[in-house]
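Take a look at these structures.
What follows draws every value from the coordinates through simple rules; no lab data is involved. Quantities reported herein were computed from a predicted structural model and do not represent experimental measurements. Cβ atoms are built from the backbone, for glycine too; each structure is taken alone.
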Structure P
Amino acid sequence: MRKWIGFISVLSLLIMAGCGGSSSGDGEGGAEFPQEDIEFVAPASPGGGWDGTARAMQKIMSDEGIIEENINVVNKPGGSGEVGWQYLSGQDAHHLAINSSLVITNNLLGQSELTYEDFTPLGILTTEWISVAVPPESEFEKGKDVMEQLKEDPTSLKIGVAPGLGNNDHLSFVQAAKEFGVDIPKVEFLIYESGGDVVSALLGGHVDVATMSVSEAKEQHNAGKFNMIAVSSEERIEGLEGVPTWKEQGVDMVFPHWRGVMGPPDMTEEEIAYWDDKISEMVDSEAWQKVLENNEWQSFYKDSSESKAFLEEQTKNYDELLSESGLTD
């Protein structure tokens with residue numbers, strides 16, 4: 001009998017030791033994370049903001065020794081991000097994807113069943129600000145002049161935007177128009193395939209006003225070929241000190257054109273903490289500051305918990321603006 005008691009005691013100690021070893025690890029079964037190569041998904045073709053962000057992350061995290069594992073960038077274009085994000089939804093925490101407002105508005109517009117809640121928000125990284133521009137001979141000197149004209153007659157101007165209604169360039173204009181009491185569904189937006197096409201349309205006199213990112217407008221503005229008359233930033237932008245913000249023109253509005261990064265669903269707390277640490281180390285690096293400068297992006301960093309709150313807030317704002325513009329019920 002004593003032999004059996006002794007055997008059971010030893011067996012119990014072995015089981016307890018095994019359980020203790022399992023709970024001390026960072027990943028499933030006590031294994032350290034990561035255990036394999038890392039993949040960053042750019043949900044678009046090579047070139048452009050999503051791809052550029054993913055490749056900048058890859059280079060800095062590798063070159064700076066932030067992550068020791070191999071990092072690969074994979075392009076999954078299609079469906080305004082839908083193809084890449086569908087792919088991510090079936091992966092594990094070794095796979096991240098770049099996102100933007102389209103992860104929200106695709107769903108609100110009925111173009112996707114996915115929402116940001118189907119993923120794990122890990123960070124908001126950068127923003128570009130959005131401008132309103134007019135030809136140099138235009139009668140409009142400020143953004144509020146455009147809005148006052150549209151309030152009087154919403155069909156009197158042609159507004160250029162790309163690549164479609166419901167994106168940030170369009171919705172930032174809608175938010176400003178809403179503040180002025182414009183009948184937004186009556187406003188005539190002309191849709192172009194790219195920001196470059198919008199620039200050409202404004203230069204060619206095909207539209208009266210255009211809304212586009214500051215980086216797309218800056219060169220022509222500085223060359224005197226058209227005038228930026230409002231920007232969506234909190235403060236005036238360095239190098240464009242002559243262009244007033246919407247806030248200065250009586251519109252209490254800041255509208256970022258942001259990009260972020262997210263992981264697949266059901267990530268563990270340990271995996272989220274790992275990526276919080278690595279992403280924050282990246283955004284603090286001098287190499288990342290150089291990327292921002294070279295691309296005329298601005299830092300807009302928010303960690304995983306801040307990103308979740310930000311995306312919830314953005315969803316409410318986009319939902320309201322899409323409704324105001326007549327694109328949703």
Structure Q
Amino acid sequence: MIPSCLSQTVAGDRFHLLMLDKDKILSGALPSPHELARWLEVADLTQIVALMKVAIEVRNKTQGNKAELCAIVNARSGRCTEDCAFCAQSIHHQTSIQKYPLLSSEEIIQRAERAASDGVRRFSIVTSGRNCPSGKKLDEICKAIEGMRAKAGVLPCASLGLLNEQQARRLKQAGLVRYHHNIEAGPDFFPRICSTHSFEERMRTIDTARDAGLEVCVGGIVGMGEDLHQRAGLAVALARIAPDSVALNFLNPIEGTPLQNQQFLSVLEALASVAVFRLAVPGAQLRCCGGRTQVLGELSAMMYLAGANAVMTGDYLTTHGASPEEDAAEIRALRLDLVGPDMVQS
């Protein structure tokens with residue numbers, strides 16, 4: 001996929017470091033934070049092509065030639081007490097999003113059925129707020145999870161906030177497969193993004209979900225003003241977690257949030273991030289999520305050439321994305337095998 005003439009033109013220490021480290025990466029060795037930060041530098045096109053070449057080789061050897069679509073429903077919107085600097089749903093920020101209480105299980109199941117008809121393999125229930133809903137609200141979510149498996153045939157996922165052991169077990173019993181809980185930023189940069197809860201609290205929720213037998217999807221956002229070493233710190237933190245899936249988001253600055261004036265990443269910076277996160281967590285699915293259409297635009301298919309093998313399709317929590325038809329067409333155009341809901345086992 002990468003023209004050999006381009007890869008052969010690359011010279012210098014950076015390229016040789018990549019080639020030397022590839023076998024170590026495949027053996028499970030984590031590159032150093034310094035190496036990751038260096039690889040995140042975007043000097044010129046030939047260097048980014050060399051980086052992508054290594055990343056796609058690692059992806060193919062660890063993940064094969066498969067790709068999948070996932071989608072979400074914003075099941076409870078707005079009025080979140082937390083102050084995450086990027087988030088339009090926080091009560092601390094003045095944004096113009098739609099706010100509403102928890103959707104019914106019937107509505108969530110219908111959304112999942114529509115997603116399945118579009119070829120989506122995983123469907124996630126997402127709620128705003130600090131903590132996982134409890135009581136009757138959790139019962140309604142569990143009812144939706146049961147219906148998603150029985151009627152839609154998708155793999156149910158959820159992102160419901162901080163989680164305790166009882167809630168995690170209840171979700172697992174209902175048929176939840178994967179719990180999504182981003183750490184958002186590396187430990188050094190996280191305090192600049194959120195002050196109402198800690199990085200350690202997020203880590204405890206990930207452990208709680210795993211202890212209950214759930215798979216975990218963990219990721220973060222790049223382009224929030226972090227330097228390359230702090231961005232590498234996010235990659236290192238994810239590598240240490242070793243999640244089943246990494247959700248890589250690119251900041252889409254939203255008016256009314258503290259990051260509203262932050263500049264978009266360049267296409268090359270975004271592709272370097274995809275490649276470096278693939279090298280940092282070779283054993284995980286790497287799915288590109290929020291901000292990818294705004295940052296990558298018509299070059300969004302390049303994320304697969306940088307090591308991604310999954311994508312969140314359709315709309316996000318408060319912003320728009322690409323359609324499932326567009327995303328499926330990109331995957332097929334690159335001759336990746338699209339794994340759909342018809343292969344999901346109930």
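Starting from the value 20.4: which structure in P, Q was mean projected area of the Cα convex hull in nm² calculated from?
Label of the originating structure: P.
Upon calculation of FRET efficiency 1/(1 + (r/R0)^6) of positions 36 and 252 (r between Cβ atoms, R0 = 35 Å, to 0.05) from the atomic coordinates, which of the structures P, Q produces 0.90?
Q
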